[in-house]
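Asker: Listed after this line are the structures, all set down as structure tokens.
Read the figures in this text as sums done on the coordinates, not as results from a lab. Computed from a prediction, not measured in an experiment: that's the story for all the values here. Cβ atoms are built from the backbone, for glycine too; each structure is taken alone.
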Structure I
Amino acid sequence: MNVQTIGVSVGIIRMGDKVLLCQRNETARYALQWEFPGGKIEDGESPEIALARELFEELNIKAIIGELLHKEESEYPDGGKFMVHFYVVEKFVGEMKNRVFRTFEWVSPDNLLDFPILEGNIEICRKLPDILSRITSGNPN
């Protein structure tokens, strides 16, 4: 059986030297694991438009989607296959409200792997401190 790869857009929302990490609900697929907010790209949506919609639905914010930081395909033991696009979000409008997660926390990029991270977010969590320091220093390479 050929499993279709699902496109997903994810936001690495920065505030100062921290990023937003969200915990899935007890009833969600991959329950209680931590991830960056975002979700499935719907038919006809660009990854950026999908992320803006998802961040509004999940957190009540109107985000300005920044640059694509990372893209990777993740395959899960239950057969889920996802192409995940990770975008930096440094600006948003609106008061952040948790609409779908069990909880969320502002976390130092150096401490992300202290949490039980969703499989598809582990690689970016490993790389994020270096990626963000390059962005902050103005050297994207």
Structure II
Amino acid sequence: MAEMSTAENEALVSAVYTRALQDRAEGRDLLAPEQLLYEVEMLSQEVNSGASFEQYFRWASLDEIRQAPARLEELGLPAPARITRAAIQTGFPSGLPASEAEMDELTEWIPEQEARLALLADEFAEHNGAITNALAAWYRRATGA
């Protein structure tokens, strides 16, 4: 049975993520704890949006995609990290591109890739509660909140 997130953890992650979105929109740099929470929550929201990892690969920066598995590992989430690595390998079988411009050219996938990315997104979604709980616990430890 999948781990369920708590309402308290959902509220904390949502509040920090919303504040991080606002800060980024206004050109403010995020502190390390907010940056990690923002990147992992963005990954989770994009993958769970119904467009699988495809949407995440189109919206996230190359650095965010590159760091995503390590961010999940840092949170103690090896299964979502493994799934994300598999999705990156599926979406970019020759490896991540060298630049954002090159990445834009590589975000049209063949049907087999799309199907595999969708399956990986479903597998990732099974960990949503654990991701939220781990993000909240990590953020509290990192900030003393």
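Asker: Using the calculated result -7500 for helix-only ellipticity at 222 nm (-39500 (n - 2.57) for each DSSP H run of 4 or more, over all residues; to 500), pick out the matching structure from I, II.
Answerer: Considering all the candidates, the number was obtained from I.
Asker: Suppose distance in nm of label points 7 Å out along Cα→Cβ at positions 30 and 46 works out to 1.2; of I, II, which structure was it derived from?
Answerer: II
Asker: I have 14.3, 46 for Rg and Dmax of the Cα atoms in Å, calculated from one of the structures I, II. Which structure is it?
Answerer: I
Asker: One of I, II was used to compute relative contact order in percent (Cα under 8 Å, 6 or more apart), and the result was 30. Which label is that?
Answerer: I
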